[in-house]
Every structure is written in structure tokens, then in C-alpha cells.
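Participant: Several structures are given next for inspection.
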Structure 1
Amino acid sequence: MAQILDYEMALEQAAGNEPLAKEIFEMLLAELPKLRQDLQHALADKNKTACWDHAHKLYGSTAYTGVPRLKEVAHKMESAIKDDNEQLMTETFDALSVEIDSILEIGANELKQEWTS
């Protein structure tokens, strides 16, 4: 299973700039609760357009932050929305929530670590 936070991937996306990689990760940490809440509300309202918008924003947020597991699940959510598969959307939202909780749980500590060897 992939890491929750992949330092190498995050640093690669930030052109090797550790302070920038950490800043981008910190921005993700700040956004995740709202992104999850917005997606949850859109799912409850069965608003496919809003679901897509929120899932796509979440997926985009993972592109530069070195969070491969969340990125994979966010992509799966986009696919479930495209396929209009409500059951898979619900299951995938649950998996997204687990990944978001994992990231939020480790986030503050990870920002204190050295990301380069």
C-alpha cells in the first residue's frame, strides 16, 4: 500500500524545494475538511454537478502534494460520478473520508519532519 504522504513525490512536484512542498501540503491540510464537507453535502443532495466540482477540486489538490492514496481515491470518485454510480460514490466517499482523516492525523507532525535525506 502506498504511503499516506510521499516526501519524494511532494518534493518532486515542488522542484526539490522543501519549504514550498510543505507549504503546499499545509494548504491541503487546511482545505481538506471543507472539501470533504462540500462533497458530502453534494452527495446528500444528489447534485451530480456539485459532486463533480468538489471531487475534481479535491483530485486537483492532490496533484502537487504527495498524497498518492488520497489521489487514487479522489480519481475513483471522479470515475464513479462520471458513471453516475451512486453506490460506488457512497463507498468511495467513505474511503475518501478515511484517507482525509489519515492525512489530517499525521499532518502537523509531518510538517515538523525533514523531508530530504
Structure 2
Amino acid sequence: MIHFDTNVLIALPLWSHRRHAAIRRVAAGEPGAVCSIVWYEFAIGPIDGDEIELARAFLQGRIEPIDAGTADLAAQLFNDCGRRRTLKTDALIAAAAIRAGAEFVTANVADFEPFVAHGLRLLK
């Protein structure tokens, strides 16, 4: 499974056109998903209905909720990675991917590198 960051959903048409490896893997049948935090960030836009429908179709409805276990792991990641304010949301997103056993794809690799030592598998 591959989890995607908000910036990938925003760039989905471009990444698809460029045949990015992660997009090809999902097109070949590997499940792609996002956590509900990523979906929220994406859905607040600005985007139009066609972009939302494209992302929903691409993900085949796999928008994963944040549960207590994911929130606990995110808090641990946030604390272990230096408690920087900029890590709060990214810790939730990273925790969701880690708990799903998924690789994670983002256009902002540097933002998520602190979580690699804690189990996040970045797909570059």
C-alpha cells in the first residue's frame, strides 16, 4: 500500500502525466490511500469538483480515519522529533502511514525525513 501526501493529490494530474512511479504502481493495482487529515487539507482547496472526483477515483475511496492509536503514535513522533510546531500535522500523517504499513509519497521529502528513523518508509 502507498499513502499519499496532500501535495501529491494536488499534483495528481501532473504526476499522472509524467508517469511517476507511485502513480504507475496504483494504476497497476497496488492500493493507494490517504489519511483523513490529508483529505481535509486537499478538500479545503482551492480545488474544483473535477479534481476532487479524480482524487476519489484514484484512491478508490481509501480515506483512512485517524483513530486513538494513530493519535498516540503521532504524539510520540512529535515529541521524539523535537516538538517543532511545523511537525504537528505531519506527525499525524506520518503515523497513519506507519500504522498502515504503507510507503509514503510526498513532494516535500525533507518535511517527513525526521520520521524515517521512527518507521516511516518514504518512497522517493
Structure 3
Amino acid sequence: MPEDKEIEISKAMTRLVKKLTKEMLWIYILRLLQERPHYGYEIKELVTKRFSFSPATVSGYAIIYRLTKDGLIEEQRTGDSPRKYYGITEKGLCAMREAKDFLGRTLETVFDITE
């Protein structure tokens, strides 16, 4: 394969990875919250550990704020902890099911003839 084609593919894959990770951070956060409530910084650390990419701390908190505002997650106080824990709501679970269905259909449609 010519070198310029490899560079094009590499750039395309870099864009794809960015779009499906950092720009879709909300899906990863909701996935973690399906297991149990987590606090903000813990979410960032778990995304890095479990999904192998490291979102900016400020991005994580911005997404948490938006998810809370949209009713997909809610703040949960646990005991005397000064930390804000977040848990997924029924609306958030519904959003995850819809996202899974959409991504599944997209994969089937786009990659139907790819070996």
C-alpha cells in the first residue's frame, strides 16, 4: 500500500476514534453508572481504566452536568460523604437502550459487505 494511503487511513481512524470516544463520552459515563453510583473524578478514572481513553477532567464534569440537566442521571448523596455521587435514572437506561439499538443498526447497515 502506498505510504500516502496509509497516512489517509491513519487520519481517518484517528478521527473515528475521537468521535466514538471523547465526543461520545456520555455513553461511557452512563455505562459505568449502570453498575453503581460513582462520583465525578472516579468516573474519569474508570473511563480511562475500562475503556482505554482519557477524557479531560473538565469534559467529564461538563457531560455530567448535561446528563443531570437532561434527567439521564441524578445526584445521590451517600451518608456523610462530601462527594457528589451520580446514579443513572430510568430515562438514562432508556437512552442507553436507544443508543445500543441505533449503533447496532448503523454497524449492520454500514458494514454489511465488509469482510
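We did not get these values from a lab; they are worked out from the coordinates using the rules stated. What you see is a predicted model; the values in this text were computed from it and never measured. Cβ atoms are built from the backbone, for glycine too; each structure is taken alone.
Participant: If relative contact order in percent (Cα under 8 Å, 6 or more apart) comes out at 32 when worked out from the coordinates, which of 1, 2, 3 was used? Numbers along the way, then the final one.
Facilitator: Details: 1: 36; 2: 32; 3: 23.
Comparing all candidates, it corresponds to 2.
Participant: To test your reading of the models, identify which of 1, 2, 3 gives -15000 for helix-only ellipticity at 222 nm (-39500 (n - 2.57) for each DSSP H run of 4 or more, over all residues; to 500) when calculated.
Facilitator: On the way: 1: -26500; 2: -15000; 3: -20500.
Structure of origin is 2.
Participant: Of structures 1, 2, 3, which gives 0.65 when FRET efficiency 1/(1 + (r/R0)^6) of positions 83 and 107 (r between Cβ atoms, R0 = 35 Å, to 0.05) is computed from the coordinates?
Facilitator: On the way: 1: 0.65; 2: 0.90; 3: 0.40.
Considering all the candidates, the number was obtained from 1.
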